[in-house]
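Heads up, there are several structures right after this.
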Structure P
Amino acid sequence: MYNIFSYFLICGFVGWVFETTYVFIRTGKMTERGIFFVNHNPGFYFPVLHSIPVINSIPIIWGLPIISIYGIGGCLIVLTFGKI
């Protein structure tokens with residue numbers, strides 16, 4: 001079970017790297033892909049923080065840099081062709 005989860009994370013991360021790089025080369029902009037989110041500044045969620053410019057300028061980053069469909073596909077390939 002740990003191996004399958006590891007394959008999921010590795011394949012999902014590699015897929016995220018390739019897809020994000022491809023989109024960056026094509027459009028020239030970083031995009032939010034997968035379940036890796038760069039959301040608004042903390043002041044967007046907590047209006048009290050608008051008065052503190054240092055904290056308000058830092059974006060909140062959360063999630064994992066993986067795309068789940070690549071992880072699922074990698075797991076299916078390993079489980080199907082693992083014996084070969």
Structure Q
Amino acid sequence: MNNPKFQTQPFDVSIPDLSGEAVAEVVTIHVEMEWDEELHQWLITPDGMRKIDDTKARHMGLLLPAEFKELRERHGYSQKEMGELF
């Protein structure tokens with residue numbers, strides 16, 4: 001069943017170049033949006049924001065938070081130990 005307060009919309013994610021000062025590429029993804037009655041506009045949901053951040057990280061060759069945690073746990077490091085390594 002469709003919920004009129006939620007929808008998926010295309011969103012252009014700008015992937016920065018190595019200097020961080022220019023856009024290397026733009027990737028279009030679909031993100032979850034929620035209608036805000038007070039503002040009368042569509043807002044990106046927390047899951048949508050996570051999808052945007054994950055897309056940027058993936059295209060920049062970075063580890064996603066879940067991948068970093070899995071790597072840390074697989075090798076038996078605490079968060080503090082991993083922080084000191086990096």
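Observations, loosely collected:
- helix-only ellipticity at 222 nm (-39500 (n - 2.57) for each DSSP H run of 4 or more, over all residues; to 500) derived as -11000 - corresponding label from P, Q: Q
- Parent structure of the calculated result 27, 11, 7, given that semi-axes √(5λ) of the Cα gyration tensor in Å, for residues 7-46 alone is the read-out and P, Q the choices: Q
- If relative contact order in percent (Cα under 8 Å, 6 or more apart) is computed and equals 20, the structure in P, Q: Q
- Structure from which 15, 31, 28, 20, 5 was derived, P(r) over Cα pairs in 10 Å bins from 0, in percent, options P, Q: Q
Coordinate-derived values only; no laboratory data. The shown structure was predicted, so the numbers you read here are calculated from the model rather than taken from an experiment.
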